[in-house]
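Where a number appears in this text, it was derived from the coordinates with a stated rule and is not lab data. In this text the structure is predicted, and so the values were computed from the model without any measurement. Cβ atoms are built from the backbone, for glycine too; each structure is taken alone.
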Structure I
Amino acid sequence: MGRWHSLLVWIIVTMLTSAAEGAQHDALVIDDRSTGTLVSKLGTTWRGISDQVMGGLSTEKVLLDTVHGKPCLRLTGEVRLDNNGGFIQLSLDLAQATLLDASGFAGLHLLVYGNGESYSAHLRTADLRLPWQSYRHSFVAPTQWTAVRLPFSDFKPHRTRVPLALSGLKRFGLVAIGRPYHADVCLAEVALYR
């Protein structure tokens, strides 16, 4: 019995290890908050942006935080529509000197904790020239840690007719946008999945 039990344990451990290694190869981790700073796993730095760059009155804060045991980035603030405003954003360049090629991936994986409000993932590519152009996918951030998968095929072009070119991703943004509300969303993981 002891030898069979040991063999069974070895088989289970081997299968679990192989599955974990396979899962790692199926994803490209952009950030998992393991750096403990505003620097992502890609080596680029997270930053907060608000509509104040265009004269709006929305306010944002980006904090390093730990929520229910998970290190995360926390975007908080007030989205206001005054002066043609209406957004706050947590933004990350996806490459330091080149572009990120996501053509072998199916979509974006986010691990989020929010306040039950709707947020938006924005992607920018090398094809976009104007600051208001992007590709967008909305989602709700529940009041518990939730894995959200956003297929690239569901991202909608905003103020552009150029199709989303996955071979030239430039920037990712987690955005509170479009209506007055209090934003409070935490981000623990960002990855590309196959």
Structure II
Amino acid sequence: MLGMTVKRLAMRAVAFLEKSVARRFVRHQDGAAAVEFGIIAAPFLALVFAIMETAMVFFAGQTLETATSDSARLIMTGQAQTQGFDQAKFKEAVCSKVHGVFDCASGIYVDVKTYSSFSSVDLSSPVDSNGNLKTNFTYQPGGPGDIVVVRLMYQWPVYVSLLGLNLSDMAGSKRLIVATAAFRNEPYQ
């Protein structure tokens, strides 16, 4: 009889402790912040990386614009023509102005064309319908008084796309960054 009573008491104590532990677990909220952060962390980090990548694309575009205007000045003042620059040598001059931002040797494309008037300048997209870059670029720096358009292009790799907002405009998750300078050559000797 005493053995039965002890057994019942032990079972009641275990049941009470189980209910008490369950209640304490349900009311306990120490890990709530960690769970909430776990839910929010992925979208937050994706947004941070998308902002950083967008900033890098704008920085790269500005760097390419600066290199274009500096390099185009070589043609506008006649330095490139009088020193016998070809497309490769002009590209070297461009690459000397973009330190560490681009893979200049195999990534930057140079297109220099001479036009008869500013209204005849062709600035159409060099990307075909499949999203690939057309690489049939020329180097025609012209002579004194000629109208020249210098375009530098770079295919920037895009890594983050967030909720359908994607910076890429080419095949292979790349964005074409184009910098253009249009001018009339000075009357150099």
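Things to note:
- In this comparison of I, II, the computed figure 19.0, 75 for Rg and Dmax of the Cα atoms in Å is attributed to I.
- For the set I, II, ranking by relative contact order in percent (Cα under 8 Å, 6 or more apart) places I highest.
- The greatest value of mean count of other Cβ atoms within 10 Å over residues 116-123 among structures I, II is that of I.
- Which of I, II yields 1.3 [distance in nm of label points 7 Å out along Cα→Cβ at positions 108 and 124, calculated]: I
- Origin of the value 39, 33, 22, where Cα extents along the principal axes in Å, for residues 68-139 alone was derived from one of I, II: I
- Source structure (of I, II) for helix-only ellipticity at 222 nm (-39500 (n - 2.57) for each DSSP H run of 4 or more, over all residues; to 500), computed value -15500: II
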